[in-house]
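Peer 1: Multiple structures are listed underneath, in structure tokens.
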Structure P
Amino acid sequence: MELLKNRICHSGQVIGNDILKVDSFLNHQMDVQLFQEIGKEFRRRFAADKITKILTVEASGIGIACIAAQYFDYVPVVFAKKFTARNLNAEVYESKVYSFTKGTHYLIRVDKKYINSSDNILIIDDFLANGKAVLGLLDISRQAGAQIAGVGIVIEKSFQEGRNVVLKENIRLESLARISSLKDGKITFVD
């Protein structure tokens, strides 16, 4: 997606050789107009699938998933919660994931009443690095007995293991921008 790649080059900041900071438009401040184009592109790529729910993880995936949902006939967006709360139902699907960015493990949870075996799920997230968040969302979807149409990623760091982790699960993966390297502060995309 050229529009996204251009925005990454213009506004992204490379930290070290493995972190791309895009908080000015993707995961802190959100460019809703760009999100609309991202949503349209996910719809184009998954047009043949009858999506019934979009599943993501809090917090960075929520905005993207909500904008994308309008292009899938306003299907519900369900997000896995990272923190427990007194108002969270005790009946949840749960999976343990590791956050590359935060360097910690945490449990993600989805209330059992929000996804089930009649659902065809599209998983959407902002980044794919090591694939742990996606594996957690796949695990939750499978616990529910849901079908999984695929995974839509905004930015994939292809130099990390996430792509192989997801593909090993025999899941369709669509990434809108694939980065092959962040070495020496330079952003290089997969052709």
Structure Q
Amino acid sequence: MSAANGWTAIIPFKPAGARKTRLAGRLTAAQRDCLSEAMFNHVARTLAATPELGRVVLLSSIRPPGWAGEWLPDAGRGLNAELHHAAQALGAANLLIIHADLPFLTPADVSALIAAAADGCAIAPDRHGTGTNALALRDAAGFTFAFGAGSLQRHGAMAKARARILARPGLSLDIDTQADLDLAISQGLPVQLTLPGLGSFS
């Protein structure tokens, strides 16, 4: 990445012990942390290989071990409030918000989302077509982040005519539930990870 490149990516990431609680019936807390860290590392490497990006910033309450990149502390105000403050701190232009649990993400997916934001905004929906897995904004000033249940519709309404919806496999499959995990495994989950009882994900 070059600092001269125009886009900044923010990856929100929960601390150990608070990750993927909806997988508690399938995975232990340690396994959930391990899976989350593997997916986060995959997303971070993918962003580092995306030529349009000049900065990748982690938004988290603590700096994860081994993370040497830029870090903004999460003060616990809730994701949308934290993103608002992060956008102000980093500057509002050319901002990409992307979740850390996209194991099939590729640099081509990220480049396509950025290209789709040429008119101002591009939104990557989840596989159900209701949530938002990534959001690219040419100008985040005045934009109200609305991540959470039903966020796709709210983000589209906020962006109005500027919004383009971009559905791609690498952007749509996030892992929140046991059904998500099963689907990802069936599609050859590419995260280098072995979990007891689940076998190798490599």
Structure R
Amino acid sequence: MAKKKDWKEAELIQTFHLERIATHQTPLMTEWLMVEHPKFTNSESEIFEKIYQKAVDKIGGWSEEDLKMKFISFVLELGDLTDDKNIVTFFDKQLKGVVEGISLSVKSDFMLAKGFMNIYQTPYFHFQEYKPQINPSGEPMAQLIEAFLIAQEQNSQSGIEIPLYGCEIIGKQWCFVTMERKQYCISSIYVCTNR
């Protein structure tokens, strides 16, 4: 059995003829980043303050699992991502596909998709790659783009062509990413410990 290839972002760009936009925003990215700040209830504000302070004090030494369980899981909960008949949340889901004749395989740390129970059918909204600040394994942007390419291929087989949204997280640094066809846009870096 062949070993899974660990892609580099540059290899994906060259192999799949992608366009990387990091110096300015696309209309899709601009629209996404203009979303209003959430209006928290008192109890949500207390939770936010607690996880925020914990991150400020300790995020630099967290492992990937610490980052997920002590911070990101609470952020997702505050985002009120509730499974329903149209959207299901998935964690640590293996994505596989053949894109332009090349087999791709990547584990998505988190995604939203149309699906049922533990089976996703149409990945369409959000992929994330969480890595600790110290000794991250793999190239998270490449993993995110690989997941986008697989999702685009699977969606196109269902006749669905929609933009994809994601987030690359390395410790306290968050970059938001959108992808439309062969073009992906990366936001500026947001630091989660900067209120």
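FYI, it's all coordinate maths here, none of it is from the lab. Computed from a prediction, not measured in an experiment: that's the story for all the values here. Cβ atoms are built from the backbone, for glycine too; each structure is taken alone.
Peer 1: Give the label, chosen from P, Q, R, of the structure having the highest value of distance in nm of label points 7 Å out along Cα→Cβ at positions 36 and 180.
Peer 2: Largest value of distance in nm of label points 7 Å out along Cα→Cβ at positions 36 and 180: P.
Peer 1: For structures P, Q, R, which has the highest computed value of distance in nm of label points 7 Å out along Cα→Cβ at positions 28 and 76?
Peer 2: For this comparison of distance in nm of label points 7 Å out along Cα→Cβ at positions 28 and 76, the top structure is P.
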